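Derivation of every value follows stated rules applied to the coordinates shown; laboratory data play no part. Only a predicted model underlies this, so the values are computations on that prediction, with no experimental measurement involved. Cβ atoms are built from the backbone, for glycine too; each structure is taken alone.
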Structure 1
Amino acid sequence: MTWTTISRVDAGDDVTSSAWNNQVKGNLEHLYSVPRCEAYRSADQTIGNASFTSVTWDSETFDTASIHDTSTNSDRFTLVRDGMWLVVAQINFVSNATGTRRARLRFNDSSTLSQSYFYTASGDTARFTTSAIVYTDTTTDYVSLQVFQNSGGNLNFNGGSAAASRMSVAWLGS
């Protein structure tokens with residue numbers, strides 16, 4: 001659904017149902033149906049030591065515009081409308097007192113939008129977020145999340161519910 005420029009109506013002009021539906025109703029639906037999506041992992045994902053790994057999201061809380069697919073390219077969130085988008089990821093690693101944890105939001109797997117670090121000082125669960133605002137002028141660009149850990153061995157990225165680890169995108173406007 002796209003925004004329609006409303007044509008001028010002068011006093012005495014008839015407003016047809018077609019004009020009303022196309023110009024007013026359609027624009028209200030456009031504003032109401034903001035593309036947005038939140039996905040999460042239903043189970044832990046094992047992250048290898050000392051290399052960035054793409055997080056695959058196998059469950060959705062909501063997806064209003066086919067932004068994400070849980071089976072094909074499940075690491076991607078496609079920005080289905082041109083304009084500004086808010087991208088937020090909540091990262092949750094299992095407890096481990098060794099090394100660092102990192103997360104980076106990627107744009108088309110070619111550039112980093114933002115990167116966050118968590119330095120482990122105890123055996124606490126590593127919980128942190130990373131976010132970005134991105135502009136796109138196409139409807140095929142996508143964003144994804146990659147995580148890193150260097151504990152000395154494999155370490156799980158927590159899943160199991162939308163409260164554990166999740167990623168969200170929302171269109172902000174043109």
Structure 2
Amino acid sequence: MRKVGTSRLLLLKAEIASDLEAIDKIGEAVSEAMLAVAPDQVPSPVVQSGLALYLHDFYQAVEQILTRITRTLNGFDTAGESWHIDLLRLASREIEGLRPAVISESTMRDLDRYRGFRHFVRHGYDRSLMWDRMQGLIESLPEMVASFRQDTGAFLDVLTQMINEIERRQC
């Protein structure tokens with residue numbers, strides 16, 4: 001088991017809280033932007049680009065949280081071509097004696113769609129198909145944020161228990 005002190009765990013909690021605030025702001029910005037788009041209307045290319053960047057940033061913040069956790073508690077290395085999907089898989093698994101799963105299998109599957117879209121935004125040049133790819137992600141973002149927050153909230157509760165246990169042993 002990887003030894004981690006209370007100061008590092010407290011820092012991890014603070015970093016996660018900051019990243020979760022960023023995720024909330026992204027969700028709010030997307031909801032606000034979609035108020036200006038009629039339900040049956042395809043947004044302009046400029047609005048689509050802005051929404052795509054928000055989806056990119058959402059997944060980037062999620063990945064940052066998962067990386068912080070798995071790097072701190074598991075020693076996860078972000079090397080190799082498949083590290084992005086490996087990170088999701090690792091975060092969805094309980095590591096006995098070390099930590100519970102950070103996210104559920106269902107959340108992992110849903111997040112993988114956002115991971116794929118982020119890849120498209122970063123590496124794709126044909127923006128003509130962008131709305132078809134992102135409309136469902138935009139519509140499901142509030143539920144995705146809620147699911148991720150629920151999962152990470154449960155993990156933060158366990159992290160608090162870990163900190164308390166370490167502090168008890170030090171007394």
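Thinking of 1, 2, which structure, once distance in nm of label points 7 Å out along Cα→Cβ at positions 45 and 93 is computed, gives back 1.5?
The structure behind it is 1.
Just checking, which of 1, 2 has the largest value of mean count of other Cβ atoms within 10 Å over residues 69-76?
2
Check the numbers for mean count of other Cβ atoms within 10 Å over residues 85-92 across 1, 2 and tell me which is largest. Let's see the in-between values first.
Numbers: 1: 21.2; 2: 18.6.
Biggest value here belongs to 1.
Work out mean projected area of the Cα convex hull in nm² for each of structures 1, 2, then name the structure with the largest result.
Once mean projected area of the Cα convex hull in nm² is worked out for each structure, 1 has the highest.
Using the calculated result -1000 for helix-only ellipticity at 222 nm (-39500 (n - 2.57) for each DSSP H run of 4 or more, over all residues; to 500), pick out the matching structure from 1, 2.
The value was obtained from structure 1.
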